[in-house]
Structure P
């Protein structure tokens, strides 16, 4: 199959390399140092999915006039509309998968790609871009796409490269991943790994509170959670209702599932590179959903503000300082 991948950072780079390894013809759209590195030395994957160097064709945009079987967009959420517009010519009549955090993966894309079938995707592995063209997968995982079913040829295509499942209710899966992504803010604020934040009693209490608040906002919005990375709607209902100290077992479990390799989360990775973060599409998405539902989300709002403060100043907070500011 011929597959185009736009955005070859940690997630898009992993997908492009795994699809290449599966024997598909891959073209990637990248910029700057990443484009130069892939053009000269290939796309190098290491870690939990094995070691492999892919040599896809690479340019700043996907060439138009090529009959792709699938185009994957895996940019940061705030870059999605620009990337979609720049590569729209390569997507005419082609299925498009948008792998993106937050709740808006395919919202608005229909206006830019009116002749394409649109699917949303959620990645469940942990990876980091160690350098331009170099991806380290620190914890294996799968890909969830929807709305569709397991008989979809696109599910079969992607399943040749990475474990892939389908969901008919993409929104339910997006909300479940929003809960998982609650682990991103505190590392970005403190500079610690996810495992270190969960091990700290003060930070674990804050994380537990933000998860419980997120579940409450979802309930106010009429959302049921999908089964996703060990989470389920019944489990999250229990976590919301039990005493806070019992609820802290959930972040402990989430950290254990990540293994021993330090996981710094995509938000902290962006800060360390001096790039804008996706926090407005993570904790900020919870705040926006709360406003629409007529409820408050003060913890998620405070975490969003603190991440932006670290973005602005470059100064991390201590766990005690975080606990003082997020009560």
Structure Q
């Protein structure tokens, strides 16, 4: 006999409504075709949301549609430099997510244009249509930072919270996963170069966070499980120095390479030359960023503004890295982990 008096687990109001009316509620994700974006879109689709993906080139976002049911994921055109297109993409949405960001400046895609002005336009659009706002920033965002990237991220946070006081801000540390720009980049360098540079000595600390965990954090915020007007800091279970991360990388791809300390001044000189490339391996602003630790603050831990505070158990590096770094190992020496 079923015990009908047993107390059932509580669900958020948003979750209950959505279960009653699947795929009738809309979330707009600006920048949803990028590395983090595609994982966020997948997580939202699994929860039953209709997802409008606002990108500059919707014709290049077709790869997102198989992540959901037919008609569930809809790419549309929007450019953060053009407020009218941003507002159009937000119309009818209950929640708006801003994931747009750049790692280096290129042409009109400056830090100011994307992280500050663009963030303001998304926030204004959310306010105009009455949508909740979830804004992606980064650990280390600070108006006092020497790095332009960090200052522009801080300006974006301020714009989001001033325009929509109930906005939720997510600050991840370095995000890792199959398509990441960190481990893949250094693994590719290690395949060709006899040495890897330790900029500033390699002592800067990081707390790499799995992209799937970041996506789950955004999904929980959309589901109403994050505190409004709050800045969350997202980090994995391990804090490692830059040198330790390079050692871990080399162990995973089974390559012996010299780890050469490089003074920040020399790194900046080299970065000045590399900035001439279309997709530079290093910029002077990134050298400045490497002068700051990139870890979850003690205040965020104490106040529950973390993955754990959202009910997410952070995924360890060792559980994910072997699944995609195997391709950088010496040809023929190792098989793919799944096939072993």
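Rule-based calculations on the coordinates, nothing more; no lab input. Owing to the predicted nature of the structure, the values given are computational and were not obtained by experimental measurement. Cβ atoms are built from the backbone, for glycine too; each structure is taken alone.
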If semi-axes √(5λ) of the Cα gyration tensor in Å is calculated for P, Q, the one returning 34, 25, 20 is structure Q
Value 1.00, calculated as FRET efficiency 1/(1 + (r/R0)^6) of positions 76 and 268 (r between Cβ atoms, R0 = 30 Å, to 0.05) from one of P, Q, is from structure P
When distance in nm of label points 7 Å out along Cα→Cβ at positions 68 and 212 is calculated for structures P, Q, the one with the largest value is P
Structures P, Q compared on distance in nm of label points 7 Å out along Cα→Cβ at positions 140 and 244: the greatest is P
If you rank structures P, Q by mean count of other Cβ atoms within 10 Å over residues 228-235, the highest one is Q
helix-only ellipticity at 222 nm (-39500 (n - 2.57) for each DSSP H run of 4 or more, over all residues; to 500) gets -13000 when computed on, of labels P, Q, structure P
